[in-house]
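Structures are listed in the sections that come next.
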Structure 1
Amino acid sequence: MPPRTRRPAAQFRKNLLEDAAQRAARYLDELDTRAVAPLPAAIARLDDLDTPMPAAPTDPASVLARLDEIVGPATMGMAGPRFFGFVIGGALPATVAANWLATAWDQNAALATATPGVSRIEAVALGWLIDILGLPPTTQGAFVTGATMANFTALAAARHQVLERAGWSVEADGLFGAPPITVIVGDEAHPTLIKSLGLLGLGRNRVVRVPVDGQGRMRADRLPRIEGPTILCLQAGNLNTGAFDPFDDLCAAAHAAGAWCHIDGAFGLWASASAQLAPLARGIGLADSWATDAHKWLNVPYDSGIAFVREPGALPAAMAISAEYLPVGDGARNPADFTPELSRRARGIEVWAALASLGRSGLAEMFERNCRGARRFAAGLAAAGYEVLNDVVLNQVLVSFGTPGVTERVVQAVQSDGTCWCGRTVWQGRTALRISVCSWATTDDDIEMSLEAMLRIAATVPTAVR
């Protein structure tokens, strides 16, 4: 095609995008020095947003400025190095940049014929993930919104497979009159797993719960007798302790009875990518399906859940659709055949960028550094006389400062101080400060600065037990 003269609108768009990039870069740079939690004045200013919708168009540059000036200061510093409140990593620079580029491409990543570039890169990223996580080579995968939908998607394949073995097509005939499915979970299964079971029509209250040990691991000796179509849901990385279920024993017992084994590995699945941490996940490859969340510990932007299924064909059997207006493929992998959505963004681009930029060694180093930081928190707090409640095997630390009321006050003071931000939990009857170390940006200096703040703050609570 002959070259075309740049239109004024194109120059305006370029200026707007450059302005956005500058504002975003400034925001990220300031995370090192600003309070992690937004200040009360910034939250109060959000009231300025409560105006009637404009009657006429508004200059996009002023729209962007308004976002930056009002919403930006009221955000939690989740992208920074000292946010330890949830299992959330800050997005790697390569993944932020890839996200911007993918947004500019604006691809509906559903069909390989229509969007060959992004469909291929998602297939490549899935292949890399299956390799580094040590999953069986037959495994197929799908990029979804988060761990909830990753569990939902993998469990939909499980539902399909266990009912097909019983001679029932759930996709065609639904659950009315279907053979009942028994679902077995641990007592500390994550709530989003239970939500996924409810969405699938398997019931939130019909689950059979198995007792756990003092670290939240399912007790293999208390696994009930398995009969008929059954799905056993296990956990890699307990929400509070980071502990792993004993996969070897549980998967062997389940498979001997013909059950399907699913692992919720929202963040713990990533341990398999480190030779140092992989022993924690021993036996993880024995399962039939897995769910994880790349925005948690792979440090990519929202949203980025991933579902994996060992049995070829089980995932598309539960998810694939067709319509006359959709282009006929040439045999290439159509992402929409593996996911709940037809229209979807190309989430795999940021995952590919993370894996390509870090490589195997960088990936392992990030996970191991975060776990080292968690151990440092535990050692420093224990040395000061505070009670660390869990065995710190991964990146999670639970600490009690005495009575529930005292611990609550310490948590609130840590959150208000601004040096770092940690969450509060109640685990096996104990109220605790919960520290999750997940970010690529967290350095040893960030750990020391945050530990000093915790100790300083706890010392100001007179009845804190030391």
Structure 2
Amino acid sequence: METKIVPFPMTAAAKPRLAQFVRIGEAHKKLADLHASGRLPADRVVVDASRLRHQRELIEALQDDGAEIVLDTEVAELAAPSKVGGHSRHAPWASAGDGGLVGPEQFEADAASDVIGQIARFAVSSRIDTVLAPTHYLGDPSVTDWSVVDARACALLREALDREGGQHIAIDYPIIAPHTQLNSDAFRGGLMRMIVDLPVENVWVRASGLGSDAGPLTMKRYLSAMAGLHNMGKPVIADQLGGLPGLVAMAFGAASGVAQGIGERERFDARAWYQPPPPRNEDGFGRAVRIGIPGLGKSATIKELELLVSARGGRKLVACGDRRCCPHGLKDMIDDPRRHAAYQAFSSVRALEDVPHLSRERYLLNGPIAEADRLARGIKQLKPSESEAALHEIDLSKLMKRFHDHSRKVEKLRTTLERIHENRSDETPRARPVAPRRSNSQEEGENRK
């Protein structure tokens, strides 16, 4: 496929909408509370097939408000040895596989398990607006032709949806792959040749190994890889990419929007998917709660935050100073981490959206990136006491090294993005905006009138 990128003309003053998809994930009860209090202004949400039956009340409330509901079929997880025994096993089609794993043979047109048909019927009965095509992790060492299987399954899904009365349900196509693999022109070209004529509206990119700690070279190559996908003429969504990398992708026109959770699913890593499943945690304790430090692009545990705040000047650098978000600063961050995460996620995207598209790069560099650099420099110079660290059971040298390393990374990222910006022109092609969709609930409401 030719490397020439298809341009999408736009006036300098244009402010194209940025698509922000919220992955509901595990915290649906807390998100339901936020929605009820008006603190979850989501107009696009993604629900896992395995969790939908537990989240129906929230989903129905969002549907009533006109939000677009996107279904993640989780078939990628059901094909991975270390993931198939997790929550994804509750997806309606999870039992189709032999020994739990759902393999390529389950996506044939005449498969007895009828996974494609099950997905279509489930989407129709659940009033889903959009289905993420049942695609798989392309770094799977045991299956080399998932891309061929997935492209065929996508076409079959369109036929099944139409057959089941779901002609109005859209399909988006997820590319799930190692971020290093996406850098290959040959890899992207092969994918684009298969996807370009499929009946899909948007393309989602879930890049394994790319997160908030992405270095400058990794981020530069990611922007180039995402731009290389624009030839398909379809909007591109950066899936499970939050924080600064997500803002960078949108500001530099590489992505049309992002999909992330609230305090979760802000990065994706499938490197352990094909290793033996980890032992179940029987002690009743999960992972420590992590809270994002406003503007820094990095999170910390509650104990770490309390330690940093105890240092001279620490509270001003670490605690949330936006009274619209956390009226009582650090206390509110700790008492309600999801509310804090929701405000930060939505406000940062809306602020970027309010900037004309040709000014978004400079806004990001002079605003969020410069602020992250300032904060990182200040935090790495904090001097928490050894006795306070011991009280919090924290290795002080390791903690401060993390923030010192983060500061160097943000500084280098800022320099790299400045150079990219200086070498770009106003004519540089940018991702096509996501077209607004009418949710099924909106159409049903009008039909009743």
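All of the numbers you see were taken from the coordinates with simple rules; none came from a lab. What you see is a predicted model; the values in this text were computed from it and never measured. Cβ atoms are built from the backbone, for glycine too; each structure is taken alone.
Here are a few things to note about the model shown:
- Value 2.7, calculated as distance in nm of label points 7 Å out along Cα→Cβ at positions 79 and 359, assigned to which of 1, 2: 1
- At a computed 22.1, 68 (Rg and Dmax of the Cα atoms in Å), which of 1, 2: 2
- Of the structures 1, 2, the one that 8.9 was derived from, the read-out being mean count of other Cβ atoms within 10 Å over residues 55-62: 1
- semi-axes √(5λ) of the Cα gyration tensor in Å, for residues 151-350 alone derived as 36, 19, 18 - corresponding label from 1, 2: 2
- Looking at FRET efficiency 1/(1 + (r/R0)^6) of positions 23 and 399 (r between Cβ atoms, R0 = 30 Å, to 0.05) over structures 1, 2, structure 2 comes out largest.
- Origin of the derived value 0.00 (FRET efficiency 1/(1 + (r/R0)^6) of positions 47 and 247 (r between Cβ atoms, R0 = 25 Å, to 0.05); candidates 1, 2): 1
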